[in-house]
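Alright, structures below, take your time with them.
Every number here is computed from the coordinates shown, using simple stated rules; none is lab data. The model shown is predicted, which means the values in this text are computed figures rather than measured ones. Cβ atoms are built from the backbone, for glycine too; each structure is taken alone.
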Structure I
Amino acid sequence: MMMFKSPFFSLENHREENELILPHAIYNKFDFAGKWKLKAGAASLHIECFPSGSSAPGVTLRSSDPLFSSLPRMEHALVDVDRDRKLISIGPITALLIDNLQEEKLYKHSLKEYFTECQRWFQQQGGLFFLMTVSSFVKDEGEGYLFEQGEWQKRIFPFPDVIYNRSHSRKIESQKQFLTALTRTGDRSIHLFNSTFLSKDSAYAHLKTHSEVLPHLPETATGLEQLEEMLSIYNDVFVKAVNGSKGRYIIRIQKREKDYLVSQNSFSSKPTHIFPTYSSLYRQLQSWCRHSQYIVQETIPFLTFNGQTMDFRFLCHKNHRGSWSVISAAARIGSENQFVANIDQGGRMESPIKILSVLFPVDHSEIYSNMKEVSLSCSSYLSEHLEGNFAEFGVDIGVDSAGKPWIIEVNSKPSKKTFIDNERIRPSVIALYEYSYNIWKGKGGIS
């Protein structure tokens with residue numbers, strides 16, 4: 001068995017034959033006589049192998065199959081030769097699943113830099129990366145977008161080895177056609193991960209059964225009908241939409257001696273409201289919250305930074321060994337008029353060590369280590385207990401005055417904005433490639 005990195009080219013063959021032209025140095029190492037199988041993603045093709053007539057190092061496929069003849073050029077494809085199975089595999093091939101959009105919208109997409117970074121890194125390391133829309137995924141069309149020569153081009157691709165679901169539509173993810181497509185990927189041994197959003201109530205329900213994580217969870221109740229009791233115990237609570245994202249649909253309620261002070265960021269242009277009675281408060285909440293389910297959570301007095309709200313985002317990813325690691329972290333400082341620290345609500349990012357060293361000059365390293373440990377415990381436990389494959393979580397952590405970390409939220413579609421060093425390939429891109437490579441390897445695609 002042998003693997004090598006090589007340029008890869010595909011051409012149309014007008015004869016009913018599929019020929020793979022290999023460099024002389026490779027061809028002479030094995031007996032390539034007879035029929036072999038070429039595998040690219042979930043597709044395969046019977047081929048005959050021939051030596052190159054020149055000293056060119058690349059691998060060239062001449063195929064009468066339009067799916068294979070249209071494979072894009074790869075500057076650095078990983079090619080595996082399994083002599084025992086007479087199988088040649090090209091990969092890894094990874095698709096990022098995105099919501100339906102017109103081609104020109106890709107250039108203004110909020111993740112456009114992430115897309116092109118993935119494309120560049122896969123090309124550099126060996127493999128193929130493309131974008132697949134939900135429509136193509138559901139219809140089983142195999143169409144996608146490849147970034148070539150400075151622009152996005154629509155092409156036909158084989159279904160990939162790995163699909164990373166970045167659809168932002170909970171509605172689409174619950175539709176029958178989408179669920180059928182998920183089943184189809186499993187039947188084809190396509191590895192799709194982060195198949196669904198993770199709701200706040202579901203995350204809490206799972207995490208509270210983990211004895212090591214439980215002490216780091218704020219007390220949480222499901223449903224507005226629990227609000228009065230929670231306020232009688234804690235006097236200060238957050239009400240959060242179970243499917244809210246980007247710091248939206250969050251309400252803070254403070255029970256005072258004669259009234260209730262409410263802060264919100266999504267329901268009214270007026271950020272704060274005062275209600276003289278619980279009944280008047282509850283009527284307004286019923287109006288605001290009628291379109292979603294909500295949780296009620298005790299308010300933990302998190303430390304602030306220069307009077308501004310603050311939390312920490314830890315991006316956790318499964319590594320090439322199948323275990324979890326923190327690949328990046330950022331402190332998020334809320335804007336002056338916001339009671340949440342989300343970047344989408346005007347916050348800014350800072351180095352977590354820099355911020356912690358100001359707040360805890362002596363213990364900042366230990367506190368940071370504890371925060372990472374809690375994040376990894378959450379990620380590992382959820383990936384083991386949730387249905388489907390999960391390989392990336394964004395874990396939001398707050399810290400109290402004693403330096404204790406508290407879990408605010410766990411996201412299965414974490415933002416790609418929380419990366420501070422813009423001068424290099426972001427860690428989440430590198431992690432995606434390593435994870436894809438490992439999945440490809442685990443399928444027996446490489447030696």
Structure II
Amino acid sequence: MKHDNTGSIASSTSIPPGPREPSTHPVAKGGPLQGLRVIELATVIMGPYAGQQFGDLGADVIKVEAPGGDPTRQFEPKRHPGMGGPTLNLNRNKRSVTLDLKDASDRDSLLALLETADAFITNVRPGALARLSLGWADVAAVNPRLVYATAQGFRSDSAMRDNAAYDDIIQAATGLVWLNEQVSGQPNYIPSVVADKVCGLMMVQSVLAALHYRDRTGRGQHVEIPMADTMIAFNLVEHLAGATLDPSHESDFGYRRVLSRERKACRASDGWMCILPYNDANWRDFFEFAGDPEAATDPRFTTMAGRIANSDALYARMRSLTAQFSIAEWQRLCDDASIPAHPVYSLAESATSRYAQDGGLLTFAEHPTEGPYQLIGHPVRYSETPAQLRRHCPAQGQHTESVLDRPSQRSPGMTTVGRPPTPTGHITVNGDALS
């Protein structure tokens with residue numbers, strides 16, 4: 001099913017712009033997902049982050065919000081009510097429709113939208129969807145080709161199916177808090193909404209796989225992305241460890257090297273470094289130019305198996321040697337020996353580094369009502385179909401009338417549900433008006 005979602009603004013810009021070699025082939029300017037329509041019924045981070053990915057890559061994303069709006073609209077900082085800082089990036093490249101799904105006519109409006117869509121993404125819990133008569137069977141009756149993707153805390157066939165789940169809950173339920181406790185001695189949460197973001201990306205991957213199947217068979221399907229299952233699988237990639245072959249001992253869970261309490265950044269004479277000798281030659285070279293030839297031949301440290309078994313001693317020995325040189329000296333020594341190394345950056349230093357600036361990972365854009373704001377670039381580069389900023393984050397319900405084609409405020413040129421009106425205005429990025 002193809003949809004015309006071109007012309008939503010007068011022009012667009014790639015995210016990030018960055019330097020590229022010119023292609024010898026014509027570039028498809030709409031993004032790799034141009035022609036797909038995605039309806040997003042989701043709040044906070046996970047679902048909206050998935051919707052952001054679809055929108056950046058060219059899909060026509062219609063965000064359905066309850067009358068109170070997505071809670072991220074109230075996050076600080078903000079210049080105007082309902083336009084909180086995080087929402088400016090999470091909800092770019094989307095149109096916003098406000099519907100009260102407890103109202104029968106608004107529910108019917110959503111079903112009319114779903115009839116035109118390729119995918120539906122939501123983090124509303126299964127019980128609530130069932131009460132609204134918006135379960136898979138209800139929606140498939142309207143559009144059997146739809147990919148219907150639900151992401152909630154726990155599997156729909158479990159006793160926890162309707163338990164509320166936010167990022168901290170999933171971190172606690174899937175071993176992440178325990179992992180932090182092994183390292184720090186305190187059951188701390190990871191200071192990032194990592195479960196929301198990982199599961200949001202898993203939702204995108206899963207929907208695209210189901211769309212590929214739909215394109216081959218003509219059949220849509222229900223795709224369920226339980227956060228707990230996703231994060232357990234994510235964590236066990238390395239941390240199943242010894243329990244891979246013998247699950248009888250709880251102590252076998254956990255990758256010993258990563259869980260070493262001595263695995264920390266190294267103090268140089270003028271700051272902090274990550275120095276990561278990886279293979280036998282890296283470690284031998286590190287100890288040699290650090291002035292510790294005895295460690296270079298210590299049998300505990302000469303093989304990978306030995307180093308993993310003696311991680312605490314290895315990392316403690318390493319960190320005792322690093323204060324003798326500056327960050328620049330360590331970087332030069334490590335570069336010369338092909339040892340991975342990098343200074344420890346703050347978030348601000350990382351985002352404003354020369355590397356990030358050269359790649360356009362953080363740029364200034366001009367929102368028509370919110371003024372200048374920092375635009376987070378799309379990190380993946382496509383040689384033929386680059387990610388694009390086509391729309392700034394809309395106000396809540398900004399497109400309700402035009403998307404639903406309500407006669408009371410019909411926009412010029414609107415004749416069918418969901419077709420966008422003729423665009424006006426321009427996009428401004430880094431001071432350049434692209435109109």
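Using Cα extents along the principal axes in Å as the calculated read-out, with 82, 54, 43 as its value, let me know the right label among I, II.
II
I have 0.30 for FRET efficiency 1/(1 + (r/R0)^6) of positions 120 and 312 (r between Cβ atoms, R0 = 25 Å, to 0.05), calculated from one of the structures I, II. Which structure is it?
I
Any idea which of I, II comes out highest on distance in nm of label points 7 Å out along Cα→Cβ at positions 248 and 360?
Between I, II, the highest calculated value is found for II.
State the single structure among I, II that was used to calculate distance in nm of label points 7 Å out along Cα→Cβ at positions 328 and 352, giving 1.3.
Only one of I, II returns 1.3 for distance in nm of label points 7 Å out along Cα→Cβ at positions 328 and 352, namely I.
Here helix-only ellipticity at 222 nm (-39500 (n - 2.57) for each DSSP H run of 4 or more, over all residues; to 500) has been calculated and equals -7500, so which of I, II was it run on?
Working through the options, I get structure I.
A value of 29, 21, 16 was computed for semi-axes √(5λ) of the Cα gyration tensor in Å, for residues 192-367 alone; which of I, II is the source structure?
I
Supply the structure label, taken from I, II, corresponding to FRET efficiency 1/(1 + (r/R0)^6) of positions 288 and 392 (r between Cβ atoms, R0 = 41 Å, to 0.05) with the calculated value 0.80.
This value belongs to structure I.
Kindly point out which one of I, II the value 23 was derived from, the read-out being relative contact order in percent (Cα under 8 Å, 6 or more apart).
II
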